[in-house]
Structure P
Amino acid sequence: MSDNEPRRVLLKLSGEALRGDSGSVLDPEMLRVIADQVARAARHVQIALVVGAGNICRGGSWADLAVHRTDADAIGMVATHVNALALGAHLRTHGQSCVIMGPHSSVPQVQHFDSSAARAQLAQNHVVVLAGGTGNPYFTTDTCAALRAAELDVQELLKGTKHDGIYDTDPAINPDANKLDLITFDEVLNRGLAAMDSTAFTLCREQRIPLRIFDMNRPDAIYEALTGKPVGSRISN
């Protein structure tokens, strides 16, 4: 994508983010807050969105309960459809058109993912909500986000978390830890810092997709990240 084309980004949200403070699987107020910020940003930015399913079922956790990992991941991939459909419905209540795409879905509201079709939807200013992970077990939704970011030619992958970026040491242990506003992929690896799933991180590094990690719970942080404000920490080549 050339510099004179519109900004295009992919936002990765954890499923836990949709719980909000209510403790329910899906918090309507949190869905409203997220949808409001995404809809406002979509007036200026082309947005794809990947959501996890940790609020419903995390495949790795079920595998720890002696469920075969393939079955556990299948349950997790299906659960992402619930979150994607909920986000899509709330985006529409904010007047934002969107399309939900995913691999191998029998849900009529979820279109089969096709990268060319998804890019066309983004170019028409529709938010593309991506469900179902990669469609394969053993891959996290972080990896799905990195893969879709490459397929959709995004300029930046945004990962909304409960942390406001990457630190040189664990801030929960060291109160003097320093936040790293700008850092390279190689520096993250050399320092042994945690950023995201290693497969996803490697894919971003190889495909030269800048990664921004930010605290999505700070008021308006999602909108600021989507529109290119320097929130959190940015990792690039």
Structure Q
Amino acid sequence: MAKPVFKRILLKLSGEALMGEDSYGINRETIERMVSEIAEVVNLGVELAVVIGGGNIFRGVAGGAAGMDRATADYMGMLATVMNALALQDALRRIGISARVQSALNIEQVAEPYIRGKAIRYLEEGKVVIFGAGTGNPFFTTDTAAALRGMEMNVDIVLKATKVDGVYTDDPKTHPGATRYQKISFDEAISQNLKVMDATAFTLCRDQKLPICVFSIFKTGALRRVVMGEDEGTRVYA
């Protein structure tokens, strides 16, 4: 039987992915489908950490934050990610997957504080670790949090779950002839101005030679195919 090619991964989920077809909030069917995909990978023996966004509840740079102090808006966004992390933990618990939420902001009544050694131990024990509150600092995105936590957890790869099934030569919505890259180097992605992740996150991954895979979380079985090393999504490598 084939074995996963990655032992430990970090999955970056956007808050918007949890909305499904709704305009805001958390769609129950969507989160249940996502956790079933996660469970499939965990049951293969893959150690899995998650960084989750909060754009389905509050986004610091959105219209709702117009006129608000940027740092205050970003802290509100971090709290939204903790809400999503708790929802994901609960959904995983319902299907028998043990998960722990660690927050970069100190909210001990609802989540553990982020402690690197404890998070690594949880992963080694087969628990899913969900990181909330981004990096704990304003002006940094959850993409950057994913890159940072990925390096701290010594993961093999960062998987960025999106609505499209990889990185394309052009926007596939407006250019039907656009083709998907199977693999592309960090330098090629930079030279072609391909928006894989935000610049800070992308630079961190490039400098630490931490590969990224961009794939669609909405394709059934895509997460499993990525960890099995199949042709799914786009791999960005050093």
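Structure above, values below:
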{"read-out": "Structure from which 2.5 was derived, distance in nm of label points 7 Å out along Cα→Cβ at positions 138 and 210, options P, Q", "value": "Q"}
{"read-out": "Distance in nm of label points 7 Å out along Cα→Cβ at positions 34 and 130 from the coordinates reads 0.9; which among P, Q", "value": "Q"}
{"read-out": "Answer label among P, Q for the case where distance in nm of label points 7 Å out along Cα→Cβ at positions 50 and 90, calculated from the coordinates, equals 2.0", "value": "P"}
{"read-out": "Structure from which 0.95 was derived, FRET efficiency 1/(1 + (r/R0)^6) of positions 114 and 186 (r between Cβ atoms, R0 = 41 Å, to 0.05), options P, Q", "value": "Q"}
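None of the figures in this text is laboratory data; all of them are computed from the coordinates on show. Note that this is a predicted model, so its numbers are computed, not measured. Cβ atoms are built from the backbone, for glycine too; each structure is taken alone.
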